Structure 1
């Protein structure tokens, strides 16, 4: 296991602080701490992560497994993005109480709304368990044998790890499986909605402004964590009390200036920073375009019907946002890769890598890696595209096809695991009920007509919508009633099911197996490539790819130039909201009260020194999906903003971080406070927080 030691050789002193990187908070002492100080930080590594004393990490929660949240009061009040809480806000909305359109503010704890299934998870501690996980794993093993040994070791580690009864354990791979860390966590499952601005603030600019700057979006919502009488995690109960956190973030009223230190602390989802050039070329020139086309076709129908009908708007708001988000992100990713000349740059780096192999006498060991990547991707490209196109249609964009896909799984359970039939049927029924809660047959049919030709142009039969039981909940429940044999018989009489079944069978019997077969050697080679990079270029800096674990990324407030003769200042203001205002427009309408506050210049203590209310600002922090809702923290450990987006060209940072054009976008904390206080009149929430003036010390 000599190569494990190589992992720590990336800690080398550099003259200037590195921009980019998602660093493990338990390993910040040394180089990272020095870099943060050079950028203006006053924080120590122990201020950020400490097991024995409260630290910043104790205020950072994983919000429902997909976003980040932070505790901002001693009574468990948490802040996250509006788009992270969107599903919960939508679930409480109706035509009578349209919280999406009008916003929601609980004026007392009794008015806070519970959310079934919603949770926030905190990290208690992080341990390096690499040696234990890789015990007995040898290069002579096949990939499946290696994984089997690793899984066995992880199970043993979990059994032996000391923890409290209410705590959980996770073990995650880092550096493509060359290193492993264990996380002890606490998961709180009573999380209640406290406040959310109307979508005209929380989603201002919608799709047009998504992934671009200047942004003027108040993308925030407020929830509260409740615990049992012992301050421990508990399921929802009226007897639960507000959670008393180990640490909460004070909120700075002093704001930011260009050059200020910023730290984003959260749970980034997934990045691939060490891909070979052939992979980046495949993703941006083949894989992304095919999926962009499918989502664009779906959005064309959804957008048109949402604009025409308020009931459809409410039903499809969350779905539309989910579909549109990745669609626009992929477009920006492609633009950024092209603008930064990333493929050629990666090829140049690969030349350096090859020279380094020669210099270190490693050609015999690793010299075949890059040629092998070329061969593997040439064979992998088509099936990768085909598989993802299936997922886009059957699991992302079209709900009738999603129902048939899940129904097929039920049939397979009936045939192969009959003892699990009732359990899977119950799960399917619950899923279908969830779909029908926000389902419109005309919208879904329109989406079907738009997207299916992009997958199976020879067989697009929209008449199935008039013949299937799945478009009516009562008929669906009747179809699924009875024993396993009867249900299977019913399914195979349904028009939509019979239409989709051959395509689903092809996915399970041909497409997915071929994908797995061709992806496995790429994954194994990527692990070897990571190891080779660290041995051949030991003085380079290597941060692990994002994997939904707690990370620190640090930088500064900076503007940027997306193209020739264009420069964006790093801060946007309420003035810009008014400038973009289009009465009645679903993206750029502005609430009357916000316009009144602006006209009266009634900004309270939330305006800057020029008398303007900052809305959003830019930083050089390296973020990705999952960092939504992450706190932007100043040099002293105070909240200055809320991360929610990246600039369009900078979305390529998932594969290629470029400090010249990669910027994250944050809501200014003063705008959040201004909306809560002056717009919503929820002063009791402001009183609950600790507001500070760190720059006046």
Structure 2
């Protein structure tokens, strides 16, 4: 299936929304892969569903707004794109349903059963009724609905039963929220025999089994049926311009508006009674473009991400132990280590605990006078924040830039900001009109009466939890000129009217775009002159047309370009007379590939940058982002080794090309390499050799 637009100048770009669905298809392929441990396959179903929820809340909502507010040709193009998106979503949902059934069969082979209320034995039925009476019923609050009553507001992210109750010729409707945020979604039941089987039932089906009890005594019941429904709402935030309101107050108000955003998807049980469906769509004012999607009995499949492993460890992915970083382990004082040599941590292969140790050491080090840090997303129980508060208590000056507009983490960030302010941390809420997405720490240390700068520049958030799940780079450096650039970025964030010249860093919205374009252009000139040239880019998303056009032109000039793009890729590699010198892959495996790396051959003197910025217009023009050069030759070799290993992946790497088939990267004569596993072996071997 080709998803390339054939209108206007857009024929050489894959629409980002369709490209994103190709990424989520790769996640679904992992769920279908029989070589993946079965419990992990179940969890991939959850990841696919969670991704799709966010896709509708953000991407589909954007397209629908364009349909509503555009006119003429633009409006028709957006309608056409929306139709293609919905067609592709339906295709993926069909694949999901098939994969789900296959996984249930595989679970049964391992004596793990996920059953419904009609498959209960008498013993299990008694257990379910007791569980319902004691734990579930007190949490339920059904709402009767009718033509004359105002329809209740359905919350984003929750699942509901639409209930039809019949008695003779009288029909009543009700809406019942499933309390899955307060109770476990999967409940283990007694086994059906003396065997070793492990049996689970969903909370939904427990309620179905005891549905009459929910309405007992309220009205006569001859027949009762419940159908799952779920609403997905537009996640766009609107911040007012009220000068008298603080940013926190405006953000809090906007979060309340988000929870009541316009519907972008209504998913319902395809077995639902026609009269009930018509009643719901009428009362909720849902139209065809509001994405009415029929589905199975079970929704909110994102809960599969937490599906328990009731069996042996081999049923899920084997944990990989973190690899030590000898230079940091040998030196008791981490500042002394960083002063001697730059360090490059690679999570989760290296532990994020090194950053926690650095922050804790800085909090009590008498020589440290000041700490500055960017916080975009932090863990729910953040040792990073605890260390910052400890530093304040030890007399350090601490500045934390907290991004209140970190999508879906806004509320948590407000809470953290308030806690830090109360503790004495100087909290800065970024730059008006720009998200602060850079990943920096700056330590100021007084050494022999002189202020010295120690810097952290990374590709990922200061989040202990995601550092175990996402791959990311952290550069720790004593380079004073780089440190001065980092300080300038912090100064701009606090005082946006000031302008700075940066000697080493590429900084959005000032020099990231122009700097990257200049580097691509330089490779193009090298190729034209017959000098060594080449570009290797690793990122999450590549959709900015100016960058894509520059890569196309470089490729036409003879530059060999390699792309590893996890998510959206609007550039189409391998097209004759356009991108035949460009190849692309995408890796989906146990860890989420998150680093941004830009490498340039530069006539045999390679340049390497790690970055917080994806190659999207928003990152290059509308955020504070930092791309940092890596100068140390040893660290450059480490980055290149990682990139080369990933490029050689022929197990979890899918080809990005014109065909859009998501086929596994051909093996050819290469040995079978699964890059995430192989990198772990390489880095461990490197440590053992040292």
Structure 3
């Protein structure tokens, strides 16, 4: 692939220095390898069962199979209930319990980040570099109001730790990953501090060539991505934190599902956050954060593939959307009574979004960089929220919360594209709309025995239509979908969690009704000219419902031997049209068996996915639409790990060991890409993949 921007070239020149720094401790480590006990970090093949209701926490830096994740969506794949819509080698879209897009909130250190591409080439997880975070938390269902508006399916939190140093210390963490199809990743982080101040510097890079599926067919999927982060903190006492941080990143990626590739994924971020814990009185902690995020994305049909003129795009076409997000939150954690029967969190959050775009049909004669950016949409939302826990006794409690969000959106488009070469006057140009949307939940939890809890709750979330539903689609009766109604989800969640010395297990079930579900439909016939018709992509409201469950087990059944298992299922129905709800993942199960000592381990993973016969052709969400039924498949993978001392761990694996050719049901449809074989119905998954990862902690 072509080189990235000059700034990334500078980053590459420092990579050798980074690598030298990461490997420097090796000789010293050998001379002290028995200084501390060695404890192998186990290979993650499926996220551990929930330890608290509706929450899964995982370490994105831990060795994992399949090959360690290179973006946010891949980092979520091992969690029960999560599927990923494949588009190429990177930038897939996560799906939780059959719900995708803005139904699943994505927060990076408490900050919202939204992509710019009207065709969902850069979802929020495309700007996530998993190794740069300390943990990932998945909260399922509308069972929390603390993390922003409209999270009807759930929310994912990518978070970093901010410890206070009791004495001067420096910690270096690094990792190198290599694999089939030219996969190579580098990660380095340096954290240093003393009791009053600290600093953190981190850099990541990941790249891969086009992969081959199990039949040896080359899939357009090459990518190269990088990020750099710097943070500086002030901790004058144990209860005070002030941190200023900044992130820059960029990348490029080829796609197998469309006529364009992504030649730029630039992100610029600035964040300021503060936290104060008084230590006495009703107020336990007050925290605040302000952030600025800007993404600048370019897609074209010539940078990453051989240019081939077509009737739809006869020239070197390019599109350059960008989005700016400014936001913040203030949160107070309170203990209203001295007996700690009540715990209360309350606060307010705000977010403002501005979206712009510029296009060209032939960059050779009319460069997009010479054009003015045109604003097409703005969003603002202000929310107030409160969430409380009432302890009824030592073993049971009630958790409840509510929030109210005030939304405002404005349509700046003067014209609406009705195809690659056509447009129409926008009937909602200059229009604004306002909505006040409530969300709330109530949950009962009981610790019925040591290590075991049961819970049941009801939640309601109202979600304002997002950019992709309001601005990049039409409606059934107009070229503008700006009048699409908000979505209203009411969901019941229940489950049980269990933990002992040898067993961790969880079971979760849910059922919901979604009024005014926003359905996206492609190939919808609309009139064109005097007598003809055209095929449009529209957004429309229907009523829907879904139900499902997830079960996970981790069992240490003998000394060194661990069995990991998980199963998830979901079934959705379009109540308005009495047909299946589109884009629902099939029944899936995972079974892992491993043997580990303190210094080495071997393991296996069997992933089996059932055939999906329930579908709604050409219907779905802002990411993809159903393409028809799909076949089931079973994939076998193997791994091994060795930790010679406390500083180093080497992990290796073979994914899809039998080189099976298959595609996920939720994959995007394959497209004809110049220079590549004829497309498959869906974008096929990688064939046999060999990989190795070396981790260093110093």
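Structure notes:
- Here distance in nm of label points 7 Å out along Cα→Cβ at positions 165 and 357 was derived from just one of the structures 1, 2, 3, and that gives 4.8; the source is 3.
- Structures 1, 2, 3 were shown, and Rg and Dmax of the Cα atoms in Å, for residues 133-492 alone at 26.8, 91 was computed from 2.
Values quoted throughout were computed directly from the atomic coordinates according to the rules given, and no laboratory measurement underlies them. Treat the numbers as computed from the prediction; the structure is a model and nothing was measured. Cβ atoms are built from the backbone, for glycine too; each structure is taken alone.
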